[in-house]
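These notes open a run of structures that come right after.
Read the figures in this text as sums done on the coordinates, not as results from a lab. Model, not experiment: these values are computed from the prediction. Cβ atoms are built from the backbone, for glycine too; each structure is taken alone.
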Structure 1
Amino acid sequence: MRRLIVFFLFSFLQVLAAQNTYSISGKVTSENLPLPYANIILDGTTKGAITDENGKFIITNVSQGTYNIVVSFTGFTTQKKKITISNSDVVINFELNQSDALDEVIVTGTLKAVSRLESPVPVEVYSPTFLKKNPTPNIFEALQNVNGVRPQLNCNVCNTGDIHINGLEGPYTLVMIDGMPIVSGLSTVYGLSGIPNSLIEQVEIVKGPASSLYGSEAVGGLINIITKLPENAPRFFADGFVTGWGEANLDVGFKSKVGEKATVLFGANYFNYSNPIDNNNDNFTDVTLQDRISIFQKWDFERANNRKFSLAGRYFYEDRWGGEMQWSPSYRGGDEVYGESIYTSRFEFLGNYQLPIKEKVNFQFSYSDHDQNSVYGNTPYLAQQRIGFGQFIWDKKVSKHDLLIGTALRYNYYNDNTTATVNADEVTIPSLFIQDEINFTKKQSVLLGMRYDYDSRHGNIFTPRIAYRFKPTEDDIIRLNAGTGFRVVNLFTEDHAALTGSREVVIEEALKPEESYNINLNYLKKLYLNNGMMFTFDTSVWYTYFTNAILPDYDTNPNQIIYDNLDGHSTSKGISFNADAVFGNGIKASLGATYQDVSQTENGTTTRQILTERFTGVWSFSYKHYPTNLTLDYTGNIYGSMRLPLLGELDPRQEYSPIWSIQNIQLTYDGFDNFEIYGGVKNLLNWTPNKGNPFIIARADDPFDENVQFDNNGNAVPTADNPYALTFDPSYVYGPNQGIRAFVGLRYKLN
């Protein structure tokens, strides 16, 4: 009887509760058309709904009270409304506007802030959301999912690397921070490390020469890392993660008002990996151990008439080593146990000041000081580089002409302890440049540019360019770019293979500057469907021709790396395709593919460039389930075969790499106020380059070549102990040695 009473009481309470709950219904549209698969949630609750094919939704069993109802759809602006439920159901409708990511403001292509759609130079933009899909401790690794861009490791031991764009070697890529060319030469390996991802506003990438605006090194393309303005940054943020290999990364920062007219943004990054692992059993560390700290500070000052004035600085210190598993600092520089140990100390200072005059004239300046104390086995490499840069830019509009006139001065000091640098290399390069963008109509514009540089070592250097933009419809853009580029080379700041291993470095002549000629055709198409789906297609075809190319020759003599100007030419040509899609219901996907042919022709013979793949592919898939606050991210890449540097005809390692792929998956929960929890698995396929090879590092058991016998010409000869006639060489590397690993992290942001 008691159970029966309890049952009826419980049933009565349920009926009573149902009588005190209500429903919220309505319709979501865009441009007066139904928007299916939009997400509707009641903020702070687990209640929500998804619109049907007619854009209609209903949320039931909602108690009395006041709520914020949020409607979101990928590719559209999120809308929030406050509603109050008292004694009746609520009907509410939403009209969402498209949020076109292509309308981002960019500065890299033309040195001035313009809409990405209006720029005559195609610029790819990557936001912090892109970086969060596959969390990495530095931008270098994050770029592995950008189509046509590949982070290339250059040494199995020290794990230093560079960025390849469209198959061109890392030194052809200029890396900038806030538009300042302070990451170059000696710092190229480290310039993309230590910048807290939370401080990055966006990353802009230009593929193709940009020397007419940026001078030397912008031959193959450039990467511009733009940091947040202090006023746009959160009041406080922290982001940290750890991996199953023992890696730990932490970003922290805050902004603060200083007085009435200054705002400061402070950020710090700390990364530590101190767990030697040797999964391929060669007695060498699979991944370099690192202890790194970077401190960043940026000031923004309010001035009359909204004139700009900002200052920023960064300090970077890193202690990294790789080598035999038993190595310790006591063996540093000796010939008992092999290790490559690099101490790096670097600081940067940069600023932007708009002159207090009627005309819009900006003075941009930067200075960097880089000190490297390193040893490669028993070979010391002690180097210093200082770069000072300043430029005035006058932005002037006259009728249909949008002019940019500038003058720049770049100072470069470099010195090291190698025989190649008897005296310190010190040079000051003055420059003049002018750019005129002529807007004929809303559909057509042309950009003309010319730069003049004077280098005391090479004389006068001219680099012109032309860009044409045609917009036949609001959803179609055609861009045609052509231009030249040049590059002045310092080998030892760019190629650590010259220092690691036992190959002899041979410089056959006084090296001349490289020159390039490029043409690029780009077509962009936007497509909007009535059911809310949105697609963007971006295709480019390019051709680059190089004279005086300087490429390391690993083939002529297996025991040497020979550098000289190519007696002939080299070319880079290819086609790339990107597609971005918004399918609705929280689903967003992107796909990119590049086919390229990079070769060199000398004495009538054409050979394929070493360590360069023929095709690459990248993809990402994101799905957010709003009712549970969970987001799934699946990212990956695939690389085609590339020719690898062997040590001779007897070398048993594969001459060409296999097709390989790195794939990652991540799950993020953002249901807490200000907090996000994320975790996942990196390198799902557990791919490493040692698969299919008898070994990766040649003569890993004899890194000082104590048991190698040589003939009268200095060539290694086969012996019972060395049947393949090898010397110690860690330059056979084309992908990361790090296998599958889990990771988990936590983000906090206070706006």
Structure 2
Amino acid sequence: MNALLERLGRFAGRHRWWVVGVWLVVLVGLTLTNRAVGGNFVNNYTVPGSQSANGLEALQRDFNSASGYSGQIVFHAEKGTVKDQANAVAKTMKNVGGLPHVIKATDPLSVPGTPAVSKDGTIAYGTVSWDVVPASLDTAYLDSLNSAVQPAESAGLVVDYGGNAGQIGQEPSDRRSETLGLVCALILLLIMFVSIVAALIPLVGAIFSVGTGLALVGLLAAGPQLPTTAPTVATLLGLGVAVDYGLFLVARHREQLDAGMGIGDSIGRTVATSGAAVVIAGSTVVIAILGLYVSGVPFVGAMGAAAAIVVAVTMLSALTLVPAFLAIARNRVRKRSERSKVLDAHDIERAHAAHEASAFARWGRLVSRQPWPWAIGSAALLLVLAIPLLSLRLGQLDPGTDPKSDSDRRAYDLISQGFGEGQNGPITVVLKLPKQSQDKTQKLLDNATSTLTKTSDVASVAPPSVNKAATVAVINVIPKSSPQAQRTTDLVDHLRDSVLPTLGATSTYLVGTTAGNVDFTQRIGERMIWLILAVVLLSFVLLTIAFRSIVISVKAAILNLLSVGAAYGVVVAVFQWGWGSQLLGIDQDLPIPAYVPMLMFAIVFGLSMDYEVFLLSRVREAWHQTGDAHRAVAIGIGSTARVITSAAAIMVVVFSSFVLNSNPAVKMLAVGMAVAVLIDASVVRMVLVPALMSILGAHAWWLPRWLDRVIPDLQLEGPIEPVPATEPESEPVAGAPRP
């Protein structure tokens, strides 16, 4: 792989303008194609094979008018009552019922005594059912809906869209986050490189690669459904890794130029060494994210696929576009004061001496002199940060967590005010009726209604609706608590386990958004352990092949699990416990959406491997060249710590910029990932890794002899040079450098 990547780097350097031109054509072409035929993004939390999904299929097959995806048109009379404008409401609901994809639109004033009108008469809501997920409907459809409700608004009523209706035409924009993240990244790169050319190369490469990746994601959305947050997560991750990969390549190239290597040779060597680390690190990220398909939930798997596409494109960009930029920049990537100096021939020992004398290397030696206290202290800190994880409560967010400026949040608050919080999350009971007389069927339905009404935490039960064939009945149950409350989840479980089996129906289901969210959370909770095992195992295999050491692979897995656990703890403390959440625009304590920990694990575990690969590839390079384990750690940390710290700082500011997104789940991901990277680059890479490497010594590179003969040698650090004649610290171990 090393030789192949070196040829690729030299090719990109020689044909630099052609490479840039091809990338530009691909970016523009895919972007224009995506705008013309790209798909829409839809949040579909359906869990295949779950009770809620099976119940929805039964409704669509036997009782279509009661199926579909529901939402509310909420009317609020600031003066008088809604009934004072009955004609306007009736006209509005008729207009809505005539829109495409609408199955049914119910006028809240058409039935005397309807529960859809508040006691004081100032709030009412009409229920609307669509045959498609409303979030898939675009802004043009929202314009049509806005026109349809004009009669009510013209009559002086305030109209808002509740539930799924509030998701119509909502196209999230991350421009503010992207701009802020890139500006902060540019400032940090300028501080590090003291060269505008060197600073711009990672950023321009990131814009090319992330733009191309997002265009591919948009085209993919024309087929399978992708979540609305998929582009945001892909952008958040793509920008971070793209800038990081470009940074590592530019830093390695500058170091080699400063040591006297020619530009062409340096580009080839950079892609062969740091580029190989990019391949391993990026592949680990892609594999970890694709592991989200283990969840068995299309929503989560599709989100992972979108992010994996963007990361894969950033890898390709790092190996081709960045080398082309380096060739175009030539000597201008160096500091202005260094460009005119006459350089000596390449001298590895002199470079090592400089690294060993750096402040980071001195820190590494400080830790290595007393490794046990440092290792125990830093591990204890990570465990303390992870303590809130013990009280993690998984759940789904409802519109009540959205900004108050959003229509669905205003509708949610109005419904809560007029009817109670539970009205925002009705639970639909579906009964498949046995073949029997009409009287027996009516008795069954009366008994079911009575039983449901008497169930604890049920606020009200609507009269049953029966299809024409009298084979399926639907009963809406209103809980006392909000959709995201634990009491509501407990009610769903209680109805399924203890109440529905007693109703005498042939088969029973709970359907609707609330029941579907419970199924979604439970399925992900059940599959989380399998994701962890799959990602850890695959990463273990990749690192064992990359570094030819089982000890390194086990250490990396344990440390990354500690980083992820600490990040989880911070997310729980901030969002579930409310520690500082108001600073992020969150006005209440929230459950953690089930897919957030799963997505965080896959992404953070993969990103932790980035720094592991970049640091240890340099440590192993020095280990092969010196044969001295302690000196190799000092050289590795001295040569990479500044770059890794800068890369981590860039990733932290890029991730943190996404807290500006109004979606609480995106805020959680941004905070969790930023904290995880901060912990990984500081506590783990700067304390735990040098401490453990010092404790392990030469045994860190242990590999069973039989496995040493079987696995391929990728040589991330390039061709191994002969080891200087030095006294070994211990007996040789498998995987140690060979003369």
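Work out which structure the value 5.9 belongs to, where distance in nm of label points 7 Å out along Cα→Cβ at positions 424 and 624 was derived from one of 1, 2.
2
If distance in nm of label points 7 Å out along Cα→Cβ at positions 120 and 640 comes out at 3.3 when worked out from the coordinates, which of 1, 2 was used?
Considering all the candidates, the number was obtained from 1.
Here FRET efficiency 1/(1 + (r/R0)^6) of positions 456 and 520 (r between Cβ atoms, R0 = 30 Å, to 0.05) was calculated and came to 0.40; which of the structures 1, 2 was it taken from?
1
Starting from the value -19500: which structure in 1, 2 was helix-only ellipticity at 222 nm (-39500 (n - 2.57) for each DSSP H run of 4 or more, over all residues; to 500) calculated from?
Values: 1: -1000; 2: -19500.
Matching structure: 2.
When FRET efficiency 1/(1 + (r/R0)^6) of positions 416 and 704 (r between Cβ atoms, R0 = 35 Å, to 0.05) is compared over structures 1, 2, which one is greatest?
1
Please compute mean count of other Cβ atoms within 10 Å over residues 648-655 for structures 1, 2 and give me the label with the greatest value.
By mean count of other Cβ atoms within 10 Å over residues 648-655, the leading structure of 1, 2 is 2.
Looking at structures 1, 2, which one was Cα extents along the principal axes in Å calculated from, given that it came out as 97, 49, 42?
Matching structure: 2.
Which of the displayed structures (1, 2) returns the greatest value of relative contact order in percent (Cα under 8 Å, 6 or more apart) on calculation?
2
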